[in-house]
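What follows is calculated from the coordinates using simple rules that are stated; it is not laboratory data. Nothing here was measured: the structure is a model prediction, and the numbers come from that model. Cβ atoms are built from the backbone, for glycine too; each structure is taken alone.
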Structure I
Amino acid sequence: MNNIIQQHLERILHRIADDIKTNAISLVEDEKLVLSGTLRAAVDTKVHLTEKTAKITVFVGDKAKYGKYLHEGIKPHMPPIAPIREWVRRKGIAKDSISAAWNRAKQSPRTQRPLKRDVESRAIDSTAWAIAINMKKKGRDPSPFLKLAVQMTLKRLNQLV
């Protein structure tokens, strides 16, 4: 293949790869799969061009191994509680139950009143366990953000051609 043509083709493939990556990151954010930004930062692409083939690979890097499970879903199983607990805490999912529990705790006589951090910890644990039990029963549906990102890019490319 002519060197100039190969360079031009490689540039085009990199632009397509960048578009796929941008779409994947947008989908991750739209589906609220982002918490700390690890998954967003781990979405990547590689372009491989030879004399006979051109290939773009879209993947989630090692820093967000859970990306595979978000993308493909999971079968019902009992997951570890610690990561779910941290996720609940960081997402603020248990705020309503913390607030309700703290209001109930304030009704108790002062000497029997628990510390607020204990009330928060119990509410977060309770929420994390509820999520884990739900995953044990139902698993998790897939969120195929990488596949959808490729489809979005292909649709746009087809409109251009």
Structure II
Amino acid sequence: VFASPAVPDEVDAGRLPASFDLPAALGEAGPRFTFPSPLLWALERALADYASAAARQQRFEHYAGMGSFVRDRLRSLGIEPLAAERWAAPTITTFALPGLESVEDFLEQCRAWGFEIAGRSAYLRARRLVQLATMGAVTRDHGAAFFRCLRRWLHEPLGRGTEP
């Protein structure tokens, strides 16, 4: 813990949860609390996918393939990803919002289809940009389902429905 030497005199420990009790933390030689074991086991399992150089390369190739898949599908719908292919990140694809809907309406439509995509930050919203993330347990089947919905939505008349 890094704190001013005056902290023990200035902090009313009785008004804070134990995890914020700086005077008590300063009086300890080591950590006051331990992490719950299940969280550490989950972290260990998650990192196992990256234990060797071959495993890391395989995971990167999966992510790169998913990113290419997403960018190819967007282009097939006439939507150009923001980043050129050679500069594109493997796990995040940013694109300008298609159609005349507001960003919020488009994001709600995606949610109705069962997909949560990014676009609520002030930066993205001001530029009418949205982002697809393809990390973690996301598969091509997930991406294909999203693009089926998006294709149908782009080709519907003004009364766009919410059915996936």
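Quick look at the values:
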quantity	calculated
Per relative contact order in percent (Cα under 8 Å, 6 or more apart), the highest-valued of structures I, II	I
Mean count of other Cβ atoms within 10 Å over residues 23-30 derived as 11.6 - corresponding label from I, II	II
For 43 (percent of Cα pairs over 28 Å apart, calculated) the corresponding structure among I, II	I
Structure from which -20500 was derived, helix-only ellipticity at 222 nm (-39500 (n - 2.57) for each DSSP H run of 4 or more, over all residues; to 500), options I, II	I
At a computed 1.64 (Cα Rg over 2.2 N^0.38 Å, for residues 71-118 alone), which of I, II	I
Comparison of I, II - label where FRET efficiency 1/(1 + (r/R0)^6) of positions 39 and 127 (r between Cβ atoms, R0 = 41 Å, to 0.05) is highest	I
